[in-house]
Structure 1
């Protein structure tokens, strides 16, 4: 797969909790920093405190190969107990022109909840691009390895998604 194709992946987990409880947990965006291997801290912007359409937060990220950087997550869809979608923007221009335009996003992430028997199937997809990201830096250095670079990054993202989904599952199934 090529970067221009919008590579991505998804993961899902079955959670023994109501859609409302799962939503409550995943809407606690700050908690994601405790489960994600890259997202270290969430800093809400513009007075926002929850993931509503138009809300934004600065994500402070870290990766062993890429160091530390920040992005802005901009929520584009929020339907409680059903779906949550956000795009990630390179506001500092680390990988190209700085942008706050969702059309030039580095990635699109979401959660979808589907009721299932006495619980929920929580699905988390991600699509990389269409704007430049850290993946492009590596592709530019070794263009002949574009597919391998993308496969590696998609695999890393999948592992991070597995960890995040497990954190959500554990928190949602925990008895209060």
Structure 2
């Protein structure tokens, strides 16, 4: 299987979790769960610090504070009806993969949340990556039935990765 995630490590602390390998494992699990082929897609991931993600959060969401993960889908795929799965993206080729979008993830916030929730950092980061990738594919959690669909999908993917339900 090809590399699905193009990872840029801006904060070297991410190397301790091998963010590149983890993100590719997670991306493959998401695509498999959704019945999509394992190649023909590309995701860009930025492993950064709180300061950088706060700048991005301010620029793109008008919220000048750090957050755990941000995502920018390459295309809007959400359906109008609440609780309806998004239109799944068509795969590209090995030479010209379909771009799903960009994700940024912040070290300090993720590690603090993992500690506060008593979770292994790798498991918490995997959950946030699943969450971010699902956003790129068109899942959302603004409306109740959409949120229930997204949560259930996250839980199934995480279970296949050997990670307990983060919502329990």
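Where a number appears in this text, it was derived from the coordinates with a stated rule and is not lab data. As the structure is a prediction and not an experimental result, all values here were calculated from the model. Cβ atoms are built from the backbone, for glycine too; each structure is taken alone.
When helix-only ellipticity at 222 nm (-39500 (n - 2.57) for each DSSP H run of 4 or more, over all residues; to 500) is computed across structures 1, 2, the figure -13500 traces back to 2.
Figure out for me which of the structures 1, 2 the number 1.00 belongs to, where FRET efficiency 1/(1 + (r/R0)^6) of positions 62 and 94 (r between Cβ atoms, R0 = 25 Å, to 0.05) was derived from the coordinates. It was calculated from structure 1. Identify the structure, out of 1, 2, from whose coordinates semi-axes √(5λ) of the Cα gyration tensor in Å was calculated to give 22, 19, 17. Derived from the structure labelled 2. Computed over structures 1, 2, relative contact order in percent (Cα under 8 Å, 6 or more apart) reaches its largest value in 1. When distance in nm of label points 7 Å out along Cα→Cβ at positions 14 and 46 is computed for each of 1, 2, the one that comes out at 4.0 is 1. Computing distance in nm of label points 7 Å out along Cα→Cβ at positions 6 and 126 gives 1.7 for which of 1, 2? Answer for the origin of the read-out: 1.
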